[in-house]
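Okay, got some structures for you below.
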Structure I
Amino acid sequence: MNEILVEARNLTKHFRTRRGVVRAVDDVSFECRAGEVFGLLGPNGAGKTTALRLLATILTPTSGTVTIAGFDTRKDPDRVRERIGFLATETGLYDRFSARETLRFFGRISGMSNADVAKRTGEIFEMLAMTSLADRRVGTFSTGEKQKLSLARSIVHDPAVLILDEPTFGLDIMAARSVEETVALFRDQGRTILLSTHVMRLAEKLCDRVAILYQGRIHAFGTQEELATTYGETDLEDIFFAAIGREAMA
């Protein structure tokens, strides 16, 4: 069995609002193995982004634990950050930078030397067929090109674990296809990938296992074959509604 690189146990995050306590993530447990693509599948507002931000050390859990590559996100956040690449729904790119300058900037933030950044940048541009974009300013990029650069940025320090929040969000069909191919390439390199999505086809195409997340809780967990056996459905959308049951009607 492959090594477990990501482990969440009873992960909980509550937010206090004027209307009371919101249970954005509610007692969630799962694990992700080396070389696996693991999907958090659910609609907007299900708690996917909050869960991934907890894994990426951006948020602190109300309770529960997360370990990544053996390091606790609370006790050793710096060690965790060294081992993850995080892609948010916001690109966080600077329009005046070129693609090359972007990777240099984020590589230096990660503690890499100029020589290592330069070598790694060349490898990434060749790997992702981005050499023609290397010295163009980001402000001239299409939405799909910006997302591809964001993915390149997330691996500049060669992390073992990638955390991707809605990687095809807001993209047209051509750009989304390019991003899917990039994620598949990362998977084939043996990286461990956690991604959130509400797009059933993306989950079916890329994920080895999925967790169906709804109203902050995991309602089902497993491979598509296991879920099909459990719920008597072959279509992932039908499995999703069977798993969340009456809560969807509440």
Structure II
Amino acid sequence: MLVAMKKLALVTGAGGGLGRACVDRLRQSGLTVVASDIRGPSADDAGDFVRMDVSDEVSVAAAFDEVEGRLGPIAVLVCCAGGTTVTRAHQPSIAETSLADWVKTEALNSRGTFLCVREMLRRRTASPVEGGRIVLTSSAAGQRPAVAAGAAYSASKAAVLGFARTAALEASRLGMTLNVVAPGGFDTDAYHVTTDEAQRKRQVEGIPVGRLGRPQEFAALVQYLVSEDAAYLTGATIDMNGGSRMA
């Protein structure tokens, strides 16, 4: 039996630029939003925060338990958690990539996405909600060569795209939509950690709109994807890169 949709959203990776922007935007739109991150809460989160390591299935299940035990079924899941071991000073080729770096990057991006979506699908199978929404975060690096991002990051973000196709089909059977945003060239702290000034200059020169994206723009798209207006959109990957990857 369907229960009335409780406008409760869980946003992973809320400590990063894109995740933080999504938390703020969705709260402004009227949703009750629980921020989640492996790090501690920000001053703005207060009680609406749950610590979660998305790469660990015990941590993921415990976080869902805590949120749903306190607030009820999660209707909206936004997966922004992710990361890379690449830095400005450490941009290894494939030959130089260690297995440890590969495994850690996969765990943060593709495994973490799988574990969160699996938990959401399990719970909504047992306790359906009306108009459920899932939004995943991939990357332009998962769609084209991205030397600065590294092979491990590119592969793990490409895996999100492949996983999303099957996940969207399964979610649809539960009355939920699932879509992916693939951002490229966004002005976040993580982007500045992994690129130097010369790399950023070259990238901006290749972006038709002439600048990096803003986290608030990413969050605005996510807000649309979780809204009732997006009920007929599922299984889609939306490129958001200022036109730098035109088909």
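Could you tell me which structure in I, II was used to calculate relative contact order in percent (Cα under 8 Å, 6 or more apart) as 22? Can you show the working numbers first?
Numbers: I: 25; II: 22.
This figure was derived from II.
Hey, mean count of other Cβ atoms within 10 Å over residues 51-58 derived from one of I, II reads 18.9; which structure? Mind dumping the intermediate values first?
Values: I: 22.5; II: 18.9.
So the calculation was done on II.
Another question, then. Here Rg and Dmax of the Cα atoms in Å has been calculated and equals 17.3, 56, so which of I, II was it run on? Let's see the in-between values first.
Numbers: I: 18.3, 57; II: 17.3, 56.
It traces back to II.
Here's a follow-up. One of I, II was used to compute mean count of other Cβ atoms within 10 Å over residues 11-18, and the answer was 25.9. Which one was it?
Details: I: 14.0; II: 25.9.
Derived from II, not from the others.
A value of -12500 was computed for helix-only ellipticity at 222 nm (-39500 (n - 2.57) for each DSSP H run of 4 or more, over all residues; to 500); which of I, II is the source structure?
The structure behind it is II.
A short reminder: the numbers here are calculations on the coordinates, not readings from a lab. Just so it is clear, the model here is predicted, and its values are computed rather than measured. Cβ atoms are built from the backbone, for glycine too; each structure is taken alone.
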